[in-house]
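Derivation of every value follows stated rules applied to the coordinates shown; laboratory data play no part. Owing to the predicted nature of the structure, the values given are computational and were not obtained by experimental measurement. Cβ atoms are built from the backbone, for glycine too; each structure is taken alone.
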Structure I
Amino acid sequence: DPQAVEVARENVEINRTPGGVLVVEAQPRDFRGGSFDVVVANLTAEVIIELMDDLVGCLARQGLLILSGILAPLLSDVEQRAVASGLSVSERRAAGEWAALVARREW
């Protein structure tokens, strides 16, 4: 979504985020085998579940995967898929109908 990428870039600039933040429009598979310390995905639960292996494949050892855009009733499905992919869930958040999950790659 080009608009989401532009908004993310603007937020990086507004928040004066130090170097090292890469905002791109791409598919997770484009970065498999990468070694990113943090990967953020704001997608629907269905898409997150479908792309989980590719998202995990982008993470460095001990890397964090931050997942948002999840409808609260589907959070447990996303969490189960994350755990099945070898991640350790460290945080769950919900606000109204939306939820987010933070998980770490331990291996």
Structure II
Amino acid sequence: GGYTHAALWMKSMPWDNPEQFIQHSPVFFAKNFKTPTMVLTGEADLRTPIAESEELYFALKSRKVPAVLVRIPDEPHGIRGAHPSHRIAKMEYVLAWMEKWASSKSESGQTSE
């Protein structure tokens, strides 16, 4: 689960060293984001709780960074998942997002929403 990965990668647990986790949390870097961002999250993700994905999404939207939040039901962290149909859906979301922003940039020389 998520906390076993936290102990492995961060060498501590969030409640033992919250500052370390804050330093690695993308929401605290949201002021630097400019690139259109897809936040893709599995509703069964134990590594990155849904609330953290939503927090990043709302931070980006409040800064007017083009962003979308995609929630995949019954899925853990990562592109591989429990349901083959969800894996296909994830890839389709990613491809559509990339196509949207790659074509937007190539047409105008910059991104816009």
Structure III
Amino acid sequence: MRILAAGDHFVRPALMREAVSQELSHAGGAPPEFTELTLPWPHEPFGPVAEVREASGTEDELVEALDGAAICVTQMAPFTERVFAASPGLRLVAVSRGGPVNVDLAAATRHGVRVSF
């Protein structure tokens, strides 16, 4: 299983990877493969990306980073209709903030992707 840790310069991808790895170590089994993406926030302000608000980065860079990933842990990545359509293997988006304002929940539902926050 491949997990994308899509962090930024505040919540770094390595922190996400370490936290998820620690939790999964209790479950046993083979450890997942991780890939990482560092989004530009807070060096660049977050804002609307396509139909979502308060996101950082671009749809293109997220689609590329999601190649082969089943899960993404993120704080600010823009999960739009376009991103879900281009990521058929994605099954779960875990958002580490108070609410998923960076996720198009209707699009996630249409594409069979669960969202936790």
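Compute distance in nm of label points 7 Å out along Cα→Cβ at positions 38 and 70 for each of I, II, III and report the one that scores greatest. Could you put the intermediate results ahead of the total?
Details: I: 1.8; II: 0.3; III: 2.9.
Top value of distance in nm of label points 7 Å out along Cα→Cβ at positions 38 and 70 goes to structure III.
helix-only ellipticity at 222 nm (-39500 (n - 2.57) for each DSSP H run of 4 or more, over all residues; to 500) computed as -10500: which structure among I, II, III? Answer for the origin of the read-out: I.
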